[in-house]
1. Relative contact order in percent (Cα under 8 Å, 6 or more apart) computed as 15: which structure among P, Q?
2. Kindly point out which one of P, Q the value 16.1 was derived from, the read-out being mean count of other Cβ atoms within 10 Å over residues 10-17.
3. Taking distance in nm of label points 7 Å out along Cα→Cβ at positions 66 and 210 for each of P, Q, which is largest?
4. I have 7, 29, 33, 23, 7, 1 for P(r) over Cα pairs in 10 Å bins from 0, in percent, calculated from one of the structures P, Q. Which structure is it?
5. Quick check: -11000 is what I get for helix-only ellipticity at 222 nm (-39500 (n - 2.57) for each DSSP H run of 4 or more, over all residues; to 500), calculated from one of P, Q. Which structure matches?
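What follows draws every value from the coordinates through simple rules; no lab data is involved. The structure presented is a predicted model; accordingly, all values stated were derived computationally and were not measured. Cβ atoms are built from the backbone, for glycine too; each structure is taken alone.
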Structure P
Amino acid sequence: MVVRPLDLVGVIRGYMIETQVYCEAKLHYMLTSRGEARVAEGEARRLVEETLRLLRAPRGRGVEFLRAPISARFNDAYIILSPDAIIYVDGSLAGLLEARIRGSLRYYDVDFVTLEVGGLLLEELLGVELDDLKLVLIVARSGEDLREALEEAKVNPFKPERRGSWVRVVRVYDRSGAASRLSHLLEYWLGMRGFKPRPSPSKCGVCEYSSICPAKVMSAQGEA
């Protein structure tokens, strides 16, 4: 009997999806070699109820950042993730926020994965379409710079902005694109396909599983 990756963990966590997008081979070896703590389905349902309770609590006026895990079932799999903030404006759910500390102030599509999946889970939980949901990414050079960026975000969280020490990038949530990407990722978890490596000299050169991965790229190739 073939064991599905989902059977190993019970519930998919946000960092697992981010690792999968970075390199599915790394995720596969992480799950099968070192193991991950398994979450029971009953605990997942409890987290769904807790998420709903927090989301439906009355909100005040102005911009409010709520820190809460989001859990819901999507395509036969429970997913749990914790965005850095759920943004409410005048009592209404308006956006999701993720923050990164990175010296280069560069950002990548993978940085928006948690936000996209969060939008899908919120729609599943609330039973509504969130067409106006904003996905906010802040990249800062240091913790102090990040605190400054977050304070600025409380004034106007959905204004794209670039400073010398931080950048705020805003995208509009696209349900169709997000659902298509997540459905493809879940095919691996549900045993519908094998893992697909995403090799590169920079990734393989620092990966702890490069010695056992047949798709590794030797560091010499990157230097050639």
Structure Q
Amino acid sequence: MTSTAEMQFLLGEICAEVRETREHTGCAKLSQRVLEAFAAVPRHAFLPEALRPAAYINRPLPIGHEQTISQPYIVALMTELLETEAEDVVLEVGTGSGYQAALLGRLVRQVYTLEIIAALAWQASGRLRDLGLGNVEVRQGDGHGGWPEHAPFDAIIVTAAAPAVPPALIEQLKPGGRMLIPLGPRHGGQELQLLRKDALGRISRKVVLPVVFVPLTGGAQS
């Protein structure tokens, strides 16, 4: 299989899983722009060399430092549910490998992404630069505080589980904006939640589905 054939096979699996879970997630299919972004971003480029043969299998994989690159289905679903538009400015908390940021970089005007682990931030920045994604800026730092210099954001995506939504992220979400965040304890019982802020600053929440993410570190734990 070439990587192109592997990608098409993976996209078929993702689309099937999206259809199967639509009653829980409210997402019946992926938009064409999300599918095109997925097809354009080589997942293998965001993995350690030894794991690249498994890049187009629909499962999470380790990237070192006790972190993972998420299952492609989850990445696709979260990307879709964020409802991004071409002129959006998006904050990502938890850069990890940089894969999610690369996808968003093909969908929006600007991505700001925070990673607390310095080595991962440095690696992700290099990968994104190599792919020519000049609209993605990586910073090493604690995501609990967000990135106030560039707020408010049209959308915020958090790719690690927190016991509660960090207040700074709610403050930095633009009225009309969306936030996706896994909430729950370190071991089990996590839920992916979709938050929306209305014009008056009120927050509504929807539970999307059960998930398993690595914990969001920093904040009160640091």
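1. This value belongs to structure Q.
2. Q
3. Once distance in nm of label points 7 Å out along Cα→Cβ at positions 66 and 210 is tallied for P, Q, the winner is P.
4. P
5. Structure P accounts for this read-out.
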